[in-house]
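Enquirer: Next up: some structures, all given as structure tokens.
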Structure I
Amino acid sequence: MTHTIDTGAVYELAAIPLRLARQRHPAITKLERWHDLWLTEHYPFPTDRARDTFLAQRSALWTAFTYPVTDEDRFHDLARLTSFLFAFDDLFLQSSPDSSTDVEQVLNDTLHVMQGGAPATAHGRALADVWQAMAQRMPARQRHRLTEAARGFARGCLREVSSRAQGSVLDLASYTSVRLEQSLAAWVYFILTEYAAGVDLTDPVLARLRSLHWACAEHLLFSNDLFSFRAEHFAGDHVNAVCVLLTAGATLQQAIDKLVNLVALKEQQIADMLTTLRSSRLGADCAVAAYLHNLEYVISGNLEQARFAPRYHGTADFIDRPIARGTVTLHSDRTDHQLLPTTRQ
């Protein structure tokens, strides 16, 4: 890492054209209460303060925007599993070379539980409570594909621990490829999107959706990196596209502009791909149509949540007014945002 951004750094955020359908789950008030109660009773937070800090992040809202049309039972499964992954991400980011064995133990136990084994860790016991319900609703083939996707994600996470320790420096193209192929959870969530839609896509269908999935994974990565940069940078985590660009010599404003342009490009690309697919014989298939309907919300909802996430911005102030075009100030503990007035034509 060869760059430094001081607290109080400012950039101008350009408008991001929103081309995809957006929605919020209508039962989120009730479902968030169920989700938070489960976290309180089952997840092994190290301290009460850690639990309260995590609950303040309102992580069920990610599921509310990414899976707004799934039924309540599946929503509860997806919300709890997502929070499990978010909490694991905290464990992963706080790890050091000395504690990487703890991360590996949790990952191995996660895979063991997903394969039907008895949990050996507190994290595994929490996952088992979620997985028991999910597995009953999920076809055997889908369970297998999800387990294999989780295994690939686990391998990528462990490789990332090593690269962090070595201080590896990548250009943007290499960084994007490594993240998409190794440690981004997108491939897990594409299968969970099938689960949300109540479908189990065949291998030939999945092969035809590969280019769409790749564009979606890029959108997820760039959206997250754009808005998570503040929290990660000031926590000492520089595995982020903004940091990659800064290390390559870009200014903060140039790096932000690049990421905004990439998100906008992928948003348009995905919208065009969805239009083409929906007018094709493949898109006329009921299972594919249901999947694409849900997938569109995953991509738009992830961007929407990134714009307000207390996890990224250190405050819940943006939940009802997500960050948009305007001036953004990065503090070590929070994001400030001043919305630019709309210009009348």
Structure II
Amino acid sequence: MKKNILKITKWLAAAGFVLAALPAGGQALPSGLPSLNMTPTLSLTAMPQTPTPQSVVTITAALSGATNLDNADYTWSVNGVEQAKSSGQNQNVFAFQVGNLGAVYKIGVSAMTQSGNRLSDFIALTVGDFDLTWNADSQAPASYRGKILPTRNSSVIISAFPRIYAPGTKNLIAGGDLTYNWNIDDKFIADKSGAGKSSISVKIDAAAGGDKSVRLEIKTADNSVSAIKNISIPVARPQTFIYFRDPETNFPYGSALKNLRVQPQPFDFIARNYFFNAFDKNLKWQWSVNGNEVGGGNNPWLASIDLSSFGRYFAVQIQATVQNPANADESTQSTLNIQLQ
């Protein structure tokens, strides 16, 4: 019996347990569980690690390494100013709104456990951000001032422009020293991710009305910085619109035409395309009047149509059909309804 007790004692000691002294004669183990000889620790984590301007950051304090850690008292501070309303018993989570780009914060916490252990820790943050922009290779008139949207089979270049600081400092980190992790449609693109890879080219495979989702995480090699941004790129369909044409400049004037009430006379029209994956000269054009083909020539996007031969109160339908010979998905038709009077 004595040998068995000695074996158990040695095993417990090797496992890190501290036993009370054995009773005289070593006949029996004392009642109760053995105690642990461990020192508690306190650590802080921030979510997000790199907050963006005017966002809310959440700091969590984690006590570990000892028993009886419940009901600890926490005292929080930001840049040396105590946050009384966020402090108190079991208040191990602290959230606040950060300010502008480049603002620096030092968040500290002290914790008093029920066992009388006082611990403290702090974390330093700097507000950072990055722009995530994209440009499609689809085409639009030079006068178009909107965003040129991609269509199916377009190529889109997505670029990041970071303004990320070393945590707790005003020191900007060079873009080439950051790691870029690209996810397209929830799939990690390993070969396009890595240090300094701030741009990616993506082929649009979604149909019109869909979108391409992009998620980028920017990190440092030591993981002290982590900034994430998501964007969605809408996929459009090619479009064609008919305008009146200025015969002297061959440019359109006025707004796009859909319905007209005019007297029978000659008209000059021009068709303008948006978001094709080819230049106008490489597209197939066709004009028609009431289903009969007209037009043609060196500038097939232009049409001079004489409606003088039509009688008054006659309805005329003019159509401009455009197709990309290299891609059957890229085909549009614009219709102009004219009521002669």
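All of the numbers you see were taken from the coordinates with simple rules; none came from a lab. The structure presented is a predicted model; accordingly, all values stated were derived computationally and were not measured. Cβ atoms are built from the backbone, for glycine too; each structure is taken alone.
Enquirer: Comparing structures I, II by distance in nm of label points 7 Å out along Cα→Cβ at positions 145 and 289, which one has the largest value?
Expert: The maximum falls on structure II.
Enquirer: Identify the structure, out of I, II, from whose coordinates Rg/Rh (Cα atoms, Kirkwood Rh) was calculated to give 0.94. Spell out each step's value before the answer.
Expert: Details: I: 0.94; II: 1.33.
Computed on structure I.
Enquirer: Same structure again: Assign the value 11, calculated as relative contact order in percent (Cα under 8 Å, 6 or more apart), to the correct structure from I, II. The partial results should precede the final answer.
Expert: Details: I: 29; II: 11.
Checking each candidate, the match is II.
Enquirer: Name the one structure among I, II that helix-only ellipticity at 222 nm (-39500 (n - 2.57) for each DSSP H run of 4 or more, over all residues; to 500) of -21000 was derived from. Working shown, then result.
Expert: Working: I: -21000; II: -1000.
Only one of I, II returns -21000 for helix-only ellipticity at 222 nm (-39500 (n - 2.57) for each DSSP H run of 4 or more, over all residues; to 500), namely I.
Enquirer: Still on this structure: For distance in nm of label points 7 Å out along Cα→Cβ at positions 89 and 233, which of the structures I, II scores highest?
Expert: Numbers: I: 1.8; II: 5.6.
Answer by largest value of distance in nm of label points 7 Å out along Cα→Cβ at positions 89 and 233: II.
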